[in-house]
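Each reported figure results from applying straightforward, stated rules to the coordinates on display, with no laboratory input. None of the values given here were measured: they were computed from a predicted structure. Cβ atoms are built from the backbone, for glycine too; each structure is taken alone.
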Structure P
Amino acid sequence: MASTTGSAGTLTRYVRKPRTRLASEIVKHFLLIVLLFAMLYPLLWMVAASFRPNSEIFRSLGLWSSNLTVSNYVNGWTGGGLQFSRYFLNSALISFLAVVGNIFACSLTAYAFARLEFPGRRIFFAMLLVTLLLPYHVTLVPQYILFNKLNLINSYVPLVLPRFLAVDAFFVFLMVQFIRALPRDLDDAARIDGCGHLGVFTRVIVPLALPAIGTTALFTFINTWNDFLGPMLYLSDSNLWTVPIGLNAFLDATGGQSSYGSLFAMALLSLAPLVGFFVAFQKVLIEGIATSGLK
């Protein structure tokens, strides 16, 4: 009789545990969904606002409106004297050149610091890392004076040329750490096959460092595409404007009527290249995280 009672109690405990665990999982998932919705709500509201008339955007915090329109996209793309097709092309050109410049210059610089032995290597690398502590605004004025003396203002050169000079110390540091983790035996094997430093770099280091290169490309593209201060400072010709400056043109600085509907519509379209670039390099980023975990 006691044995039967004990077995029943044990069975009851086994039944209660899965129910308790199920209830705990439901609560956790519910809280995660609520948190996710709270994080995505500003973006969802901007999507809804982009389909509302300009006079109804700030009347409600809800996501639904009975008076939907696509005129914000039409007016934002072609209206008001703005040329967003040109702005997108300008931003794409600058971002592409910046990505190419950062990959080319930072990878070569990282290879030199990680694999070559030359006098003052540690000192120069330490000086490079110190530049990470300098805010961008500290070098902004002397850089502007330099490009002004060279008559390069109102052109893309000040926005692109520094990228080919390895000025982004963070990406150099990222690649140096990645290359240092690669076995030097691969370099020795390539030299036995007749490769010099350029051959080792292009045939051994670059293929193995693709995760670091992909990370550099992704963040360079995002930072360049979203950059507002640089283009605002160097580009005064409206035909050379980038997307962030074009978005700023929708706001009336005099306190008049601003076209928020067109602003939200074009802001959503400006996110498309960022999302597409991230999706394209997502596999490379995951491989980089996995490789870092194995190390």
Structure Q
Amino acid sequence: MIPPMLESFHKGQLGRVAVIGGSEDYTGAPYFSAMASAKLGCDMSHVICEPASGAVIKSYSPNLMVHPYMRQSKNASSTETLDTVASSITAMLPRLHVLVIGPGLGRDALMQDTCARVIEAARAASIPFVLDADGLMLATERPELVHGYKDCILTPNVVEFGRLAKKMGVDMKGDPTTLCAALAKAYGGVTIIQKGAVDTISNGEHTLVSDGEGGAKRSGGQGDTLTGSLATLLAYRSAYHEGLWDNGGEMERLETLALAAYGGSAITRECSRLAFKEKGRSLQAGDLTEHVHQAFLNVVGEPGTCTEKL
């Protein structure tokens, strides 16, 4: 499912990803997610955020394309409404392969409502998306937005998983593998990555466990490397099913979705291991970013070379 690096490819074919989030209080999360996407090989990484966040994120890296289209309620002008804000973002969807919704989003009503509109448009256009952090509030409070959409991945931590389970009436007692499958089934077959000491991945029918060694430091923001990695792997998945290169095309879409989810988890855990080995207890989320490529080589290997592992 991972494309080789061919001279015949042109800009954009190996992934156009947008991270939607970035309120005025949270600028790091969308940056870490978009940079992980870029470091894993995505051709074009966008951040769609609040203007106050956009100016800061632009200063972090010139490699990201930053669009200050989101609005918090208190910052919207008299002419800016949910319709106008959402339409500026949904207009971008034909140019994108994958969305990540949630990093640094916050819980402002206009920000949340805008993302709800984007999710509806993404579903209509069959665009895969990943929900994390405050993006998961949408799945908690408005489960109909994601219910039954098989090209959706939710990435809850233990607290977020509990909220989702309570909303859907899933009993939290029992084996974690069974719990993840039960919640995924309650959401109509979306894929859930239940983050923890091991990552449990399920779509309600099939369950995988990603138990590679990670780092011992649990600094905030490491999950953003996961969402960015998932986005690029989902973009590669789209290229695979479009027959962008001679790949045989023998795998079904649910199989490649599971591979993307497992691969994102495994790469992130390896990133954390490598970063912790270097930084120890001083590790911060940004330290994972520089290890994304090496983690990819360690876990997957470069297609078409002697290092290929999957």
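Among the shown structures P, Q, from which was the value -22500 of helix-only ellipticity at 222 nm (-39500 (n - 2.57) for each DSSP H run of 4 or more, over all residues; to 500) calculated?
Computing helix-only ellipticity at 222 nm (-39500 (n - 2.57) for each DSSP H run of 4 or more, over all residues; to 500) on every structure in P, Q gives -22500 only for P.
From which structure (P, Q) was mean count of other Cβ atoms within 10 Å over residues 24-31 calculated, if the value obtained is 10.0?
Of the structures listed, the value fits P.
Looking at structures P, Q, which one was relative contact order in percent (Cα under 8 Å, 6 or more apart) calculated from, given that it came out as 27?
Source structure: P.
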